[in-house]
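Next up: some structures, all given as structure tokens.
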Structure P
Amino acid sequence: MTGAARGIGKEIALTLAKKGLGVGLCDISPEVKNICKEIEAMGVPAAAEVMDVSNETEVFQSYYNIREKLGSVDVLINNAGIGKLKSFIEYSTEEWMNTFSVNVHGAFLFSRSALPSMIEQRNGLVVNVASIWGLRGARGRSAYASTKHAMVGMSRCLADECRPYQVRVVALCPGNVLTDLSSSTSGEKSDWMHPSDVANIVGFLCDSRSQGIVGTTIEVDGWGKPPEFK
């Protein structure tokens, strides 16, 4: 899974490890190595790669390394993401493209790496962690929301392509979650969700009881009001 060093990604990794699932962890932060050690201390196989999800060579090598250590990849969770509250006209081209490179291109690269073996074995699950802003629009979220809309669209197309091979693709759209990414925003957050609220949904999707959930978009909206952009 990508974006595994903190926030939602870290919580998903620990949740899956508690279910006894071997976990491959990818993140640009070296902290991902510590999460790997924490999982291994549970007696669960794990592998960690410090890498950039927008770099095709690094994605290919990281995926290969994880498969070498853990075996077949049955579940792929594309969680890496960046974003900020900013007026549309204030975005530089570099900022705009970088947001797409991490949030969308990274998911494309990892999905393209994992899907052939899933299709061959006729079993697999891809969870693309999008956002509630991938279904809505709002001031100050143009780049982030655009990438998340793209992830939802990609998920729906992949789900239709992969359905004949018993490979499930699901887009997960969390609302307001207390993470490092949201910590810089202002406003009341006492009723925002915890990363575990999202991780528990992913844990269920990896369970045999969820086999009927195919090609859908799951909103995990919670109760908290979003930060205001002025």
Structure Q
Amino acid sequence: MDDRQLEMLISLTERSLLSEVELSSIDPKNPIRVAVLPLGWKLLGAGNYAGVFTHGDYPDIAVKVYAPNREGWESECEVYRLIGKHPAYSMCYHAGEHNGHYYLILKRLKGKTLYQCIIDGVAIPNKVIEDIDQALDYARSRGLYPHDVHGKNVMVKDGRGIVLDISDFLKEEPCTMWDDLKKAYNKIYMPFLSKKPRPVPEWVLNGVRKGYRWMRSSTVTGRSS
């Protein structure tokens, strides 16, 4: 993207999306709500603090907009500064504020999350796991702390691994999500699903996720008691 294209995109984002969008974060433990979305824009995803949007004229761009009064924008700007350019991560073209909204203009990552691959019965090559391992090692070498890396934040694109969300990579507390996912991949996926992948109902995965959260919370509680 050249400077002129970026200037046009910034203008469109601030004139259209940020001047008209209405989003709110009522509970930081639940995804934000988008009440009004301007014409031409599409919601790609909603996290607990921000929404990610794209415009039909810029299909390779994603605009991440933080909900009012939610922290994280400055930290995410710093994470992208430190990450720089790497094939397993997005890239930040611009960060700014307009009409009370803090936002980032990012390279859009396209692919299928590991979570969706399991639901759809799509194969997850071991190369994907290796790519993510290497990408997380690279992040550590840049002074970052990989955090919140799980099945919904990792994607497969053309048989390669991509890390979707790096907003929490400044958090220094230990996070075992990726290590736990790799254990499940090696002990469950590889022996039982890798040769003949078949769709797994989402309710089954949701049950596994809830069980995992309960197990992790119990472990933390046990250590602190």
Structure R
Amino acid sequence: MLRVVVAEDDFRVAELHEKFLKEVDDVQVVAKALNAEEALRSVDKHRPDLLLLDVYMPDRLGTDLLHELRELQPSLDIIMITAAAEKQLISQALNYGVVDYIIKPISMDRFLHTIESYQEKMRIMNSQETFDQQMIDQLIGKDTPSRKTAAAPKGIDQLTLKKVRELLVDYGEEGITADQASHHMGASKTTARRYLEYLISIHEGSAEMRYGKVGRPERKYFYRG
């Protein structure tokens, strides 16, 4: 279970981030902080895996907390979600090794992609004691030169991919959600979404937000092969 603290001074935005996180399997928001001091206390109390941190907080800049956060919990991963686009602030955040830096307003697609990519990196880190160059390149987001350009990346099984491709074809113009694909595959929603997003990356699929029966938007996937 990925344990997350959300540090955001606008409670409506914090609730939106929490709502987005509920779309991802195995994620729990353990605390929400409305200012910098609350963020420090929340991290100290809950020892989360991940902190979603704003820069413009009412008492201190989020970037000014990075040194204290590193001392408080060296293993803490941090994703900045902020309207701050100044070079100095971005450089400061990157120098402290933030996992990602997302400029507001943030889309659900961008948010989910970041969280799921982070989960995949953690899965890889926790599955091995030693790593080869290809795995390290995957962890740091670097493409590995290869003559096998048509080969699927690590973590994409060709038989499972074939099944997901067939699901997209079967659902046609109706489209399929990650939840539905997960049910058919007998896998987690995170795994299903990884295969669906991979098909988009190789131009065999597309996705759009549509409103479901309960009135909330759902990301639906379509075959475009």
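Every number here is computed from the coordinates shown, using simple stated rules; none is lab data. None of the values given here were measured: they were computed from a predicted structure. Cβ atoms are built from the backbone, for glycine too; each structure is taken alone.
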Here semi-axes √(5λ) of the Cα gyration tensor in Å was calculated and came to 31, 20, 19; which of the structures P, Q, R was it taken from? Q
Using the calculated result 24.5 for mean count of other Cβ atoms within 10 Å over residues 9-16, pick out the matching structure from P, Q, R. P
Candidates P, Q, R; Cα extents along the principal axes in Å, for residues 65-160 alone computed = 44, 31, 20; producing structure is Q
Supply the structure label, taken from P, Q, R, corresponding to Rg and Dmax of the Cα atoms in Å, for residues 81-136 alone with the calculated value 14.9, 47. P
Value 10.8 of mean count of other Cβ atoms within 10 Å over residues 1-8 was derived from the coordinates of, among P, Q, R, structure Q
